[in-house]
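The numbers here are math on the coordinates, done by the rules we state, and not lab data. For clarity, every value in this text was computed on a predicted model and none was experimentally measured. Cβ atoms are built from the backbone, for glycine too; each structure is taken alone.
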Structure P
């Protein structure tokens, strides 16, 4: 055996683990860590195993040799052999047997980077075998482990007696105090090869008090980020549809880039379920899918839907399943493709087994191919929808989009100082019951901004919209036209618009504030489009219409392009802003003057007269703690608000309040739900949208809490309620979450959900749902 001798003077003071009343106790090692960082020496090589034939390299203050081959090093001794390193106050090395004995503030650096501290260590066989007394291990993620004694075998297995484990910080002022939580075991085994730690006859202590006995407990050590094995099981004592149910998940780390999680669910009120999640992070994309299969024993009876009709029970029992997920693949630097899948056998199955997405009106799926260029974007996709609330939305009424093509282009400024842009959205829509149509559409736009010496900012816009359709079954939803023939039709709308902003600026509040008063005028000229129903044009993307401050100066105030704003009109408004010493007041008010009345719009659009309903928005923020925004539209003929919305945000760092309010005299969603042409829309349409939401959150030190609620004032019922309260520190988290949803699907509600989660750092999360 070769020995390299290097002398070094100087001595550092070290702290190690101490034992209290025969049980290992964790202490602070900040001084030890700082000293270790100041030491220098050979780099520990990672890879090949250490053997007894590897050379021993050391640094020490003093050394002595005996004739029998025993070497004694004292005073800040550091020794390296292969991948292992050790320091101590005194090390005795027998060159004949290869046994190394270290005493006094012993510290060992393992091949995986973890550090162990002890009072006494005896090692042999290239530091692979040995024993230690008063051992302390410091691992990743601030995990710590201590024991009265340890036996190392083959450098892979460490058997410890009277061990404790925690990931909590130890109090620096009172290291004798117990950590926030710890695992205290009669025996513990650390398997370095498989990265597992097993505890036998263990107790989970919280603040020094035992709260749970674990006859056998196994976990991955903190160095492991992904490892195959069973995850934390879950048990929920009560659920309306599942009763008492038990879940046990298994995680399979297939390789470095993909994994699979499989979970079984057994309940007392319905059949079992098996579900799984597959993930794969590829060099050129990612895959993430989750699905399940169950035997649902619940049977749904008939019920009365929103429109007052009796709906028969659906086939939602027996074998049921769902799949949800996405896959995205990068073809090259400009193109990528993918799929988003979201399907379920029935909404009631989602309700019974707590499948995410229950409570939505529908599920959507698509497959796509999209490309990105300099100033351009293209997408080809298909769309599929599945209705969940069959009493309101039937699957036969929902469209298949096969396919849809979208392209957008934004050019650079030209020689005239203007910018050209174009976009198109073309599609084929198929419905089992309803309008079937194909559309080709293009929108071209040219804008030229300029200003003059008076400070006026001008924007000249030239726009051309052109659309061609072929449609049949127009007598069905959503158009309900009085024709049974197929129709080929279209529209072309050229538009010229000129907009002027004239901001006036002055300072006030002794130069600490600024005031802006900005009149805005816009003139728009386009042919009058009249009533599109007379041309039998389908309507897929312009079912909603909102005339508010945000669309006051828009060339087309519909949400899409199947319906267009034509005719000659002018828009006028005034914008003001005052800002001083952290205070802000901002407002916008205006009206639209139109030559023609467009009969395409649904009632309460705000544009039923030549002079529109006035719209306004105001934001007030008196300081950094309060922010209030309100907007609305007022009908002077009915002397009534047809639209109102408000948002409030107020609070200090430890307490915050959010509130919102929205009002409309109708529920626009139901306008096209039934045939509105003979007698008008269904009576449900005339139910006002009148809702208020409110909530608060607070966080003080390590505690947090929040409560929120949403209530429909017109229906005199809550929509949802929820709250959360919790505690977290450096190694522990507690969260109690309660949610109550009042959404009725299939005539029933999911009712209240309670989640109770305990998170222990480096161990996992224990949860109870009910």
Structure Q
């Protein structure tokens, strides 16, 4: 027995030692010296207490090469999985469940556009040379260091990264903004199958002349519903960032305590481990920037130095149209286009699948664009649905735009940089130490025929889907140094100075109105301190807008004395979402059950779930609540005709029953923080028991959908898993930009078991901030390790 125990102990010790040796070999090297080919001179990389690299180089190409190297050692798997998603290559490493996702991204033609894009670029431009240096740094790291743990688990064979991968990720970003796949089939179904009375809650014009001819068949609607679900799942289930919304504002010196502009920003992106942004300070002769970088992109998408800075929100303009094609009864490969039958082109795609034979499928393209319902194969309906997408059609010199933006130290330079960013659509909010503030909606806006509403699927056999080029950048919404002394951007619909229509899938105005209401208070002088409270706000008017017309109904239909007290508790609720709120929990459950009771019977399984992932439901629910005669209140599955009161009563009863079953009978324990939690999911953490190794959380989360602290969960039954929110919080006072504030939702590193993998997660959810280091003295004081990159002999 004693000998057996000794042997077992030795085995356990050996396994533990081997595991420790294995893990240690995967961790980033932040100390010592590494030789790199093609470096012109040594580069110093100092890491601070949060694991942020401060890169000091003798020239800008060495600076970008060093960034590529250190970015790769912290985020190589993120780079790999994002390029695979964008290029439709996930099934090769994740298996057959990802084949449909790969088909979807192949059908978007991002790969082909990225290849054409690279051939169109000036290969002698500073932006191109910087990209090549950065990719060289990534590839040198990958070629000389151990593979990430995820590579070993998935059997990924490393291959070099190229410019096509960077441009493919730009396409993925643009697609993740596009709500058309989830929204246009739904709204078209409501218009054509339910009728104008049902469309009113979505505040869209009824256009009978826009109805599709020939009409879509039941199999076509089923296909479109499946496509909407696939579009949503392809992004949400990959465990990768998806762009959703954002807050940003700039306050001029006349409205701040310091007398200099103040810049705030927190782009709203799907949470993931690792987080989307990689922080780095870059310094070289003629250049200095503290930036926030995306995987495979050398230029910061967010950043600042002592002289200027900027943040981004999503423009959310509609630059993607779905188009129903009319086919030739005698030749299904022909569509009616501009008065004649025109052949569609086709190409074969081969998708490698882990553990199985490759999958081959055919992509077709009409004159309007790729046929996107081909991804569903034999289950697709008969009518081809084409996609016109601005990303595929615009020149889109986005790399040049961000290269310039990283150097834009004046209004005119920032404006010029914004004009080069065409897809995805972004609001660029900028401020400088000289006192200027500005905002430009960066996108190319397509010229559609007059009267065409692209919220619906368009009829390809008519001129509805035609485009007459793009409007000039001067027609885009924009402001520079407005007299009111501040600019706020929060994804609400903006106005063009040229009075052109700008269709889009905009967020509710409530969040922007809440920010504007506080920023417009002339008695307040803005500082970093009171700006934190504004950024972390958990209140808007939305809850009260929905409840106001429903409270009299609830008082009428709720008879239980205890439950009547809960109704009055809701009546006193201010629409805020602190962790201890019980009214917030009750309201959100009621919101789902009201939607379910009113709309599920009309939309069925095909379109009800896609509805919950759209922005149009947010705008529809206050209108529905305030419309006692809406046809949505009647349940088509019963013999009688239900009223608003009937449906509200059903929704209330269902809500109380669900919350009791989920959180217990004691209403005082229905705290928002118990029901509303944040977990940062890793792509491999969606499988047990890997979730314990790779995911970070859960954390009780304040805030909610469409409040400034926009920690959002999908509309549904409790409990609610937060899916997206502020991807980084930043506050900069240009009186002292070296002592700005920031926080990362998880940590700087994407390497499991690294000390910086999740070291900011608790601080983030608590609403804390850190100070990024920019001054030399503070960098030295906070340096925890130093890595020297030297030219290889």
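Taking volume of the Cα convex hull per residue in Å³ from the coordinates of each of P, Q, which one would give 243? Structure P accounts for this read-out. Largest in relative contact order in percent (Cα under 8 Å, 6 or more apart) among the labelled structures P, Q is structure Q.
Compute distance in nm of label points 7 Å out along Cα→Cβ at positions 333 and 349 for each of P, Q and report the one that scores greatest. Intermediate values should be presented prior to the final figure.
On the way: P: 4.6; Q: 1.9.
Result for distance in nm of label points 7 Å out along Cα→Cβ at positions 333 and 349 over P, Q: largest is P.
To test your reading of the models, identify which of P, Q gives -500 for helix-only ellipticity at 222 nm (-39500 (n - 2.57) for each DSSP H run of 4 or more, over all residues; to 500) when calculated. Please report the intermediate quantities before stating the final value.
On the way: P: -500; Q: -11500.
Clearly, the read-out refers to P.
Match the computed value 7, 24, 29, 23, 12, 4, 1, 0 of P(r) over Cα pairs in 10 Å bins from 0, in percent, for residues 445-684 alone to one of the structures P, Q, and report its label. It would help to have the intermediate numbers written out before the result.
Working: P: 7, 24, 29, 23, 12, 4, 1, 0; Q: 6, 22, 28, 24, 16, 4, 0.
Label of the originating structure: P.
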